[in-house]
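Chemist: So, here come the structures, one by one.
Rule-based calculations on the coordinates, nothing more; no lab input. Small disclaimer: the values here were computed from a predicted structure and weren't measured. Cβ atoms are built from the backbone, for glycine too; each structure is taken alone.
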Structure P
Amino acid sequence: MTKESSPPAPPSPKASPVDVEHLAHLYRQMFLIRRVEEESARAYATGKIGGFLHLYIGQEAVGVGAIAALRPDDSVVTTYRDHGIALAKGMSARSLLAELWGKKTGCSQGLGGSMHLFDKEHNMLGGYGIVGGHIPLACGVAFAAKYQGQDRVTLCFFGEGAVSIGGFHEGLSLAALWKLPIVFICENNEYAMGTPLSRTLSVEDVSLKADAYGMARDRFVADDVLEVQARVGAAVERARKEQAPTLVEMRTYRFRGHSMSDPAKYRTQTELDEHKQRDPMTRARERLLTLEYKEGRISALERSVEEEVADAVKFADESPEPDTSVLAPTTYDGAFAY
């Protein structure tokens, strides 16, 4: 990442007084995501979760910080690595884990599974399994909000592997042309499945692609959840007030393989250890301590998360399987419609 290729950064949140309680709330969200993902990995290994499972461990600051910049009525559309995004947007751990277990009490009655989490109540409008295919859909959500005169913004998350897909360019082109209230967030975790950036992108600065469409852009390393909130917040404000889209590239890193079936042998342990030293969740915890948020309070917060996750696992275990009536319902109650 060169200085010349990066747009000017907004004022750092470190320059302003930090709302300690707010930071504690964001830390709790990141810790909840981390623990849900760890329990999901454990359940997958024991056969309670089937299919594919893509974990968000290491990338928590991106989803938590970005969604903290939204209002509850704003919408989110994301990829198949969607667990953390869903939790940050308000989905309960119970609803999420029951869905991963394939149970009737899941957010989509067990029919969506890991890659297709959906929560109408919280405007979490889906994880999508087709790389880049959801980007035009997110533009449609933003277009609908503008057409209906709603004061709402859409966030669209995707990985750097999606920026070479046609849907990415179609989406950005139309968003710029129609001046849609949308923020495109590239979660650049440095590997498209197992292929490094150097072998997938001729220009590694993804944010430069915004210039081709006359779109605002930003680019930074997402290891500070408050900085993520501040910088995405600037893009959200632009979308809401000016009906102008922004492409934000955040450099992040996943600590696990692409999915549970990926041993991640394409990277060294040294590389992984270097990134773990900048774990955004650990950084947030350490910052709370420097702000005199006592260790006892942090421990109590973490215990409350452990209790919430244990309850969610028990709930998923004990929930009933969906019966065949959900495959062809005669009436719809709006659960699967937005």
Structure Q
Amino acid sequence: MRIAVIPGDGIGVEVTAEAVNVLRRVADVFGRQIDLETLPWGADHYLKTGVTIPPNGYAMLREFDAVFIGALGDPRVPDNRHARDILLGTRFELDLYVNYRPVQLLDDRLCPLKNRTTADVDFVVFRENTEGLYVGIGGRFKAGTDDEVAVQQEMNTYKGVHRIIRHAFEFARATGRRKVCMADKSNAMTDGHALWQRVFKELAPQYPDVEARHLYIDALALLMVQDPSQFEVIVTNNLFGDIITDLGAALQGGLGVAPSGNLHPGRTSMFEPVHGSAPPLAGKNVANPVGAILSAALMLDYLGLKHEAAAIEAAVKESVVTGNTTSDIGGKLGTRETGDYIAKAIHQT
């Protein structure tokens, strides 16, 4: 299989390197051919060439089985146009409508909640990834004056809402999970989120084996902190999903351990850790590569290599439980040393 690798900016380059090393180790251990092709797109490339992504860039990406991407963002590009074109552009152009965020606590000591264990924090959030407030509809009038007016519009379509909610139910059924919670703010956003209500009520009866629950997003955030164990699958819109998945990352030990996938089931999809590029930390060998490595595991699982993905997850869990990690989660290793430990811990079961 062919994987496009876009290392990104800042610490993205460093953690991506460790994910690539783990993928190569998996290929050796399991006898798989995994061709990793690095694309130079990022801040350095943009500053040298003035090109964020080549004219045929999105078509190029469709030729790969999957795309692995590091964090993007660089203060030398104040408007982050390269990140917008590479990351958001890929999401929209490849129609990656599912943002897949597993929230799994790997060790009890990492959870900031009192008396919570790995059994309590194990759920998945599906965020609609191509609509909502992030579509860029809006504008500013009299910008920079005391009379400035700023408008940002949210877009919800039946197609978009229907396919993400159906995906959540299908995932629950396929993975043996029995609860799907849809979160919106239909009590205040009575037009756009009425559509979410309609679709959820339309689809839920088609899955009688799955408990369907609705919560307003503010209530969901409260309950995620009070009792995360009650959730198995959560589905919500683009903005709300962006917010609550960071809350979920806090429950599992921080952004450094959180993986994600941007999916269009059956098509080329993109995988990335969810943390930022953290320019002040770049080059210091301190960034946590676990989120990137677990994103690689998600990618292999998506591509049908479930045993290989499970081997990565087991190696990561071993590193976390034994404290062979970076300092942000209690270890004493650097980025490279953590990646090396995880790679060496990979074996067939």
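Chemist: Given a value of 28.8 for mean count of other Cβ atoms within 10 Å over residues 60-67, point me to the structure among P, Q it was derived from.
Modeler: Only structure P yields this read-out.
Chemist: Work out the source of 1.9 here, i.e. which of P, Q gives that when distance in nm of label points 7 Å out along Cα→Cβ at positions 140 and 276 is computed.
Modeler: The value was obtained from structure Q.
Chemist: Going by distance in nm of label points 7 Å out along Cα→Cβ at positions 268 and 292, which of structures P, Q comes out largest?
Modeler: The structure with the largest value is P.
Chemist: The value 56, 23, 21 for Cα extents along the principal axes in Å, for residues 124-219 alone was derived from one model only; which of P, Q is it?
Modeler: Structure of origin is Q.
Chemist: From P, Q, which structure was semi-axes √(5λ) of the Cα gyration tensor in Å, for residues 20-115 alone = 29, 22, 15 calculated on?
Modeler: Q
Chemist: With distance in nm of label points 7 Å out along Cα→Cβ at positions 108 and 132 derived from the coordinates and found to be 3.4, which of P, Q does the value describe?
Modeler: Answer by label: Q.
Chemist: In addition: Which structure, out of P, Q, was log10 I(q)/I(0) by the Debye sum over Cα atoms at q = 0.19 Å⁻¹, for residues 76-195 alone calculated from, if the result is -1.15? All intermediate terms of the calculation are to be shown ahead of the outcome.
Modeler: On the way: P: -0.99; Q: -1.15.
Derived from the structure labelled Q.
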